[in-house]
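These are the structures in question, set out in turn.
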Structure I
Amino acid sequence: MNALALQNQLALKLGCNPAGATVLQHRYMAYPLSVSPVFRLEEGTESASQRAYLYRMNTSPGLLAGDTIGISLRLAAGSQLYLADQSATKVHTMPQRETVADVNYSIDIGEQATLEFLPEPLILFTDAALVQKTEITIHSTAGLSLGEIVLPGRLARGERYQFRHYRSRLRVRDPEGQVWFAEAMNLLGKENRFADSPLFASGLVLGSLILILPEAIATPTTLTALASEIDALTEVSHAAVSLASSPLPGGRGLFIRAISTTTRDLQSCFKAALNCVRKLQNQAPLPYSL
C-alpha cells in the first residue's frame, strides 16, 4: 500500500497539471470516507483554471466508540483546494466510559499552495467522547483557512453539554519541522462547570477559525486591517455571532474564536471571513452555491 494511504481512510494528493489547473494526483479512499469528483465554480475568473473544489463524504452514520479515522491531505506547489463536507459529523453515544473516537489529520501545504477547509459541524451526542489531532506543515509562501464548528449536543432536542469530552490538539510546523503555532482544547460536557454561565449559554454553537496568509502579504498593517474587517462582520449581517481574533505567532495570520446562537449564522460568518482573505489576494469570493 502507498505510504500516503497507510492507516488513513482518506488520502489525497493534489498538484497542478501543465495548464495550471489543480488536479488529483493521488486518491485513496476506504470506508467510510470518500470524496466527490473535482469540480470548478469560478467560471470567467483567473482562479477558475487553478482552484479545485471537493466534497468529503462519510457513508457511515457517524463516529462510534472505538472508531479511528485518519485523513491525509497533500497540496503540491501552486495547487489550490476548497474542501467541504457533505454533512455534519455525528459523534454518537458511547456508554462505556473508557471508549472514545479518534480523528487524525495530517496536512501538508506546499510552496504557493492554498487550502480552504470549512468542515460541517461536529455534533456531540450524550456520553460521546472524541479526541482529534491535527498536524499541519505549511510553506512560508502558502495559505490556509481552516474552520471548525462544534455543537455541544443535539440542540433541536434540547440536548446540551451531555457529552463526556472533546479534546483537540493542533500543531502547525514549517517544512523544516519547527513548530510555530500550537493550540489545545479540552471541552467538557457533563462536568463543564461553566455550561450555564452567560458566556456559554448565550451561544451554544462554538467555532474557531485559523487564517494563515502567505508571508509576503502578512504584514502588521494587513493583519490589522483584516482583523478590523472580520470584527465588523458581526455588527450587522452576522449579529447572532460574537467573535474575537488575535494574531498568530510570527504574524502570519489570525486565530479566531466565536460563539453563535445558530449554526447557519456562524457558517455564513466564517465564509465571509474567508472572502476577506480572498479579497486581500485579489481573488474572486466564494461562489454563492457554497
Structure II
Amino acid sequence: MNLWVPDPAPRRDAEHERAVAGFLEGWGPRPTELSADLPVSFADQCEALIEARPAAMSSIMGLFPPDVVDRMKARGIRWFATATTVAEALQAEAAGADAIIAQGSEAGGHRGAFDADRANAQMCGLMALVPAVRDAVSVPVIATGGIADARGVVAALALGASAVQIGTAFLRGPEAAIVPAWADAIGRAQPEDTTTTTAFSGRLGRSLRTDYIAATEGADAIAPLPYPLQRSATGPMRALGATENDLARIQAWAGQSARLARNAPAGEIVRSIWAEARAALAQ
C-alpha cells in the first residue's frame, strides 16, 4: 500500500490564484474554493496502514518519519521507498528502507522526487538509474518507468533490478476503469506523445500531450499554482473531462511505453509478461 509524503504547506497568493482560476474557466467550471489540506492527515494515513498491516508500505515524494519506520518494522511491514536519483536512494536506505523503487523518467504519473523544485532538473532514464542505484545501495532495487512488456522486464533484471513495477501497462484493462478517450489515446501513443507537466497538480508528472497542456505552455500562459493548490484548482475541469469523455480536460497520465498497454484483465497481463520474460531469460 502506497502513501505520498506531503510537501510543506504552499505559500498562498490570492492574485495568482485568481489568475489561474480565470484561465481554467476556459476549460471547465471556474474553481472557487481552493484547498491545500489532505482529506485525511498524513499521520492518520500512516496510522491506518500500520494497523492494516500490509506486507509492504511504499512511499513516494519523500521518506516516512523515523517513528513510523520503527512501528512498521516492529509489525514486520517492509518499506519500499521510491527514489528518482542515487542521492534519494541512499537517503532512503539510511532511513531504513527495505527496498528501493528506482523510478525512471519514462514513468507515467507523478515524479517521486523528494524535492519538487528539482524534479525536472534531476530526471534520469531507467537505463542509467537502475545500475547506478544498484551499485550504490545494498538493499534490493525495484525498477519502474517505461516497463510494459517482457522485454522491459528482462532489460531491468539485466541492469541489476530484483523486480519490476508496472503502471501504465494496466490502464487499458477493465480493473482500471479509466474513461474510453484516455484508454484509446494510450493505445495510440508513441513515446514522444507524452510530456512532463505541472499543469494538473503543481507537481511534475508525465502525461499524454493534450490541448490543455499545450495551452499551459504558451508564451502568455499563467504558471501553475504550487502543489496541491493546482490539483484543487483543476479538479472541476478534470471531473468534467471524465464525465464528458473529453481527453483535453482529463489528467491523462501515461508512461513512455504507453502504446504497449493491452486491453486485458490485469491477471492475464501479469501472467503473459512474466511467462514471456522467463522464456527469454532461459535462452
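The numbers here are math on the coordinates, done by the rules we state, and not lab data. Fair warning: this is a prediction, and the values are worked out from it, not measured in the lab. Cβ atoms are built from the backbone, for glycine too; each structure is taken alone.
One of I, II was used to compute helix-only ellipticity at 222 nm (-39500 (n - 2.57) for each DSSP H run of 4 or more, over all residues; to 500), and the result was -11500. Which label is that? Answer for the origin of the read-out: II. Source structure of the calculated read-out (relative contact order in percent (Cα under 8 Å, 6 or more apart), 12) within I, II: I. A value of 4.1 was computed for distance in nm of label points 7 Å out along Cα→Cβ at positions 34 and 234; which of I, II is the source structure? Traced to structure I. Of the structures labelled I, II, one was used to calculate Rg and Dmax of the Cα atoms in Å, giving 19.2, 62. Name it. The value was obtained from structure II.
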